[in-house]
Structure I
Amino acid sequence: MVRAHLGTQSIKIKENGILIFMNFIHEHVAICDIKDDIDFKKVFDCFNNLDEKFLSVNHRTQLTMKIDFHSDEFISEDQMYLKQLVKNKVHPLVYDFMGKVGVDKNTYSHFPNILASKMMPGSEMGSHFDPEDAVVYLLYLNEGFEGGDLVFDDLDITFSPTAGKLFIFYSKYKHHVTMLSGKERYTLSSGFAPKEFLVDFKPSS
């Protein structure tokens, strides 16, 4: 479910022979449905094999596993599968989004890590901003929970995620995640930021 008192623009994008609609619910916020392009069984086989790597990290209310984006040296076969899923299925759409909102992808670099996150029932995420001028993406991998909605505080946008939905947005907008109940919520997320910002970037998440 998406509730937004804003115009919605639907753009057809053909990736790997599959027609995908990029729905702009705001000039800097878009949703794609890529569920038909994801092997969910394989994804959750990977998650199950990696379960002990989901850890509590500082301020994050979700259990998190970091996957090094810029090096393959210390990542497992299962982590490599998740990394390639993001690079092959998500990044082409993020690049297209960047072009649509006027961001030159050649001046941006990927964050150090892809974050695989397991949000536990009874948790929420308070209002916050992501790194300045970043383009952020979240791929939702399951459903059947209650809550866990992504809410943009000042845009009157509430997004209730379902499996295979890819959410892409420009990081200038404050947002939060509502209280989750029923079962865990799994995501893969990260983003791109100006290269000069990432020179000294030390991620806290």
Structure II
Amino acid sequence: MSRRAVPKANTAARSAQRGGCLMTPSIVRCIDLPPQRWRNGGGTTRELLAWPAAEAWQVRVSVADIEVDGPFSAYPGVQRWFTVLQGAGVELSIDGAPQRLHRGDPPLQFGGDAIVACHLIDGPTRDLNLMLRHASGRMQAATDGHAWSPAAAQCGLFTAVAGVCQAGTQQVELPPYSLLWFDTAPPSLTFTAGQRPASLIGWWLAATPLQAQA
């Protein structure tokens, strides 16, 4: 689905510490970003992260509002991760193979060069996208109060609910539908929902650019 690049809007979070080295993660809230209408008119995108630069990104995190059925844009050489944040879900045809995805299902990974058609199951959806170019990584659901080890150069958390993310002895308070991002990943992170019970609290994101793998 065609879309334009959106400027980043980062605010400073509390510092986190790794082996005595100070790290300052960024926080981006969806509510602070104006939606950018796709050229084909089928939806909008809010770009939360484009690293290292908007026009030459290797790691991109965005939230899309899909309003009508239609094709996904091709991104040759890009690894894509996709999950449903709100709505009844989507049915994707990926190179002719059907794949239904509802809120709460594990994130779906597919190649950016795949031919993808999207059918809305029952009305518009809001979806989280992680795209990796010249990088490896993953997206997975967070578990309330359970530690997660990124095993990556960079990492982040996209929240579905308000809560507190802990990195070592440091804590960061997060609102719902926001991205917390570390350019240098700490050894582990734990996210605790502000209200319980909370079955779906957010998604961990990990990325390692190829140069960091050498």
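Below are the figures for this structure:
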item: Which of I, II yields 1.5 [distance in nm of label points 7 Å out along Cα→Cβ at positions 139 and 187, calculated]; result: I
item: Among I, II, which structure scores highest (criterion: percent of Cα pairs over 30 Å apart); result: II
item: Structure responsible for 1.6, with distance in nm of label points 7 Å out along Cα→Cβ at positions 43 and 107 calculated and labels I, II on offer; result: II
item: At a computed -500 (helix-only ellipticity at 222 nm (-39500 (n - 2.57) for each DSSP H run of 4 or more, over all residues; to 500)), which of I, II; result: II
item: Entry that produces 12.1 once mean count of other Cβ atoms within 10 Å over residues 67-74 is calculated, selected from I, II; result: I
item: Ranking I, II by relative contact order in percent (Cα under 8 Å, 6 or more apart), the structure that comes out highest; result: I
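None of the figures in this text is laboratory data; all of them are computed from the coordinates on show. The shown structure was predicted, so the numbers you read here are calculated from the model rather than taken from an experiment. Cβ atoms are built from the backbone, for glycine too; each structure is taken alone.
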